[in-house]
Structure 1
């Protein structure tokens with residue numbers, strides 16, 4: 001591990017590179033420069049309790065598309081329904097203006113795969129939503145009878161409303177579907193060149209300001225303040241593992257929303 005002074009200088013350069021790449025959108029070269037390929041890992045975690053915090057995430061942290069020109073879309077494939085809980089795998093696609101072409105291949109918009117669990121309460125309101133990333137398209141056995149149950153069909157209606165939100169950015173459409181005490185948790189993890197994928201979600205207006213750098217037990221802990229993320233300013237923390245050469249081996253990101 002580098003000395004404390006060297007580590008702070010290195011982190012300062014990494015933060016500056018983040019500020020540059022969200023504007024240039026050249027994510028491929030950025031990842032090749034700063035991450036320990038091919039085994040690097042990037043994780044984003046977020047946990048929100050209550051509808052107010054969930055709405056903050058939907059209104060600010062998830063960029064909607066740009067109308068009909070570059071709509072974003074979530075395809076949800078339900079495979080099991082059990083005790084009011086709908087299990088799906090999901091694919092996020094589209095949104096050319098806010099999510100440019102695949103930075104690892106130079107092709108079209110990158111598909112982001114994931115898992116989702118959606119719990120309905122006894123009023124048929126969503127009181128929990130858990131989202132996990134997947135490296136590739138999941139392969140699961142679908143229980144058609146459960147998927148076509150009443151709760152399964154209600155969830156399908158919610159998916160349609162969610163995609164209207166993605167096209168328009170109107171997150172208020174989602175509120176009437178959710179319980180006031182909804183719990184939302186997101187854990188996205190990416191490896192290798194795929195760590196470039198979540199950078200597509202960051203608006204080019206964002207600015208990262210470095211606040212503090214600390215080293216504990218071989219890890220580097222970074223406090224930042226983020227401004228201009230869809231009209232939201234917030235604190236942010238990175239938990240880093242660095243190679244002796246100063247490459248990012250692991251980056252765990254959490255935000256204060």
Structure 2
């Protein structure tokens with residue numbers, strides 16, 4: 001590991017495997033090492049020994065690590081802004097109660113984070129399995145790494161591409177080969193978000209999924225869909241009619257298969 005570069009590990013965790021990429025920092029990040037670990041990941045009883053071995057390997061020596069969790073491992077929900085809340089602790093309790101009401105799961109088993117924008121009428125919240133989060137943090141600390149972020153895929157995509165999303169009411173679609181997370185945003189904030197899991201080609205059904213979720217969220221008008229996560233799309237050619245694709249390029253110098261495999265891990269720095 002060079003003393004003059006800031007190598008960073010980017011880890012993407014999905015239910016079917018873990019992708020690890022080591023990048024050298026700079027304006028044009030360079031891939032120094034990569035590996036995909038096929039495994040079955042149980043988020044409530046995660047076996048991360050294979051990840052621990054690679055974090056300890058010389059080829060993956062680094063200073064920092066950024067971890068992205070697949071949307072199929074987490075839960076998104078919307079909490080209405082309550083009236084008469086006296087403090088932040090009370091607000092968090094109400095959001096946790098909304099999670100339990102919607103999913104029928106104990107909030108104590110999940111790490112729940114919310115986007116508490118002051119002007120929002122509704123809050124976007126995400127719950128990540130507590131056992132998985134604690135296992136990742138413990139593993140990273142034991143490897144002597146600085147954990148830069150531990151975040152869900154759709155949130156990472158929103159943070160990466162929000163400035164390129166069209167203004168006004170918009171559907172935001174964060175795609176992966178096996179799932180699409182579809183959220184609706186307007187001036188009042190996020191009005192709805194949920195993950196549609198299924199077989200390959202879900203992005204081709206975005207129009208239908210948005211139409212179905214429109215009924216759920218009370219959206220009457222046809223509005224644009226901004227879609228991220230696709231790879232290898234020709235510049236200037238829409239992948240799907242009526243849908244604006246964002247960041248749909250291959251990783252520089254890498255092919256379609258590699259880009260698809262490591263797309264989630266590199267979500268926060270995708271070109």
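What follows is calculated from the coordinates using simple rules that are stated; it is not laboratory data. The structure presented is a predicted model; accordingly, all values stated were derived computationally and were not measured. Cβ atoms are built from the backbone, for glycine too; each structure is taken alone.
Here distance in nm of label points 7 Å out along Cα→Cβ at positions 48 and 88 has been calculated and equals 1.7, so which of 1, 2 was it run on?
On the way: 1: 1.7; 2: 2.5.
Here the read-out was taken from 1.
For which of the structures 1, 2 does the calculation of volume of the Cα convex hull per residue in Å³ return 130? Derived from the structure labelled 1. Here relative contact order in percent (Cα under 8 Å, 6 or more apart) was derived from just one of the structures 1, 2, and that gives 28; the source is 1. Structures 1, 2 were shown, and distance in nm of label points 7 Å out along Cα→Cβ at positions 224 and 248 at 0.7 was computed from 1.
Using distance in nm of label points 7 Å out along Cα→Cβ at positions 32 and 160 for the comparison, can you identify which of 1, 2 gives the largest number? Walk me through the intermediate numbers first.
Values: 1: 4.6; 2: 2.1.
Largest calculated value belongs to 1.
Computing FRET efficiency 1/(1 + (r/R0)^6) of positions 40 and 168 (r between Cβ atoms, R0 = 41 Å, to 0.05) across structures 1, 2 gives 0.70 for structure 1.
Largest in mean count of other Cβ atoms within 10 Å over residues 176-183 among the labelled structures 1, 2 is structure 2.
The value 2.1 for distance in nm of label points 7 Å out along Cα→Cβ at positions 56 and 208 was derived from one model only; which of 1, 2 is it? Going label by label, the one that fits is 1.
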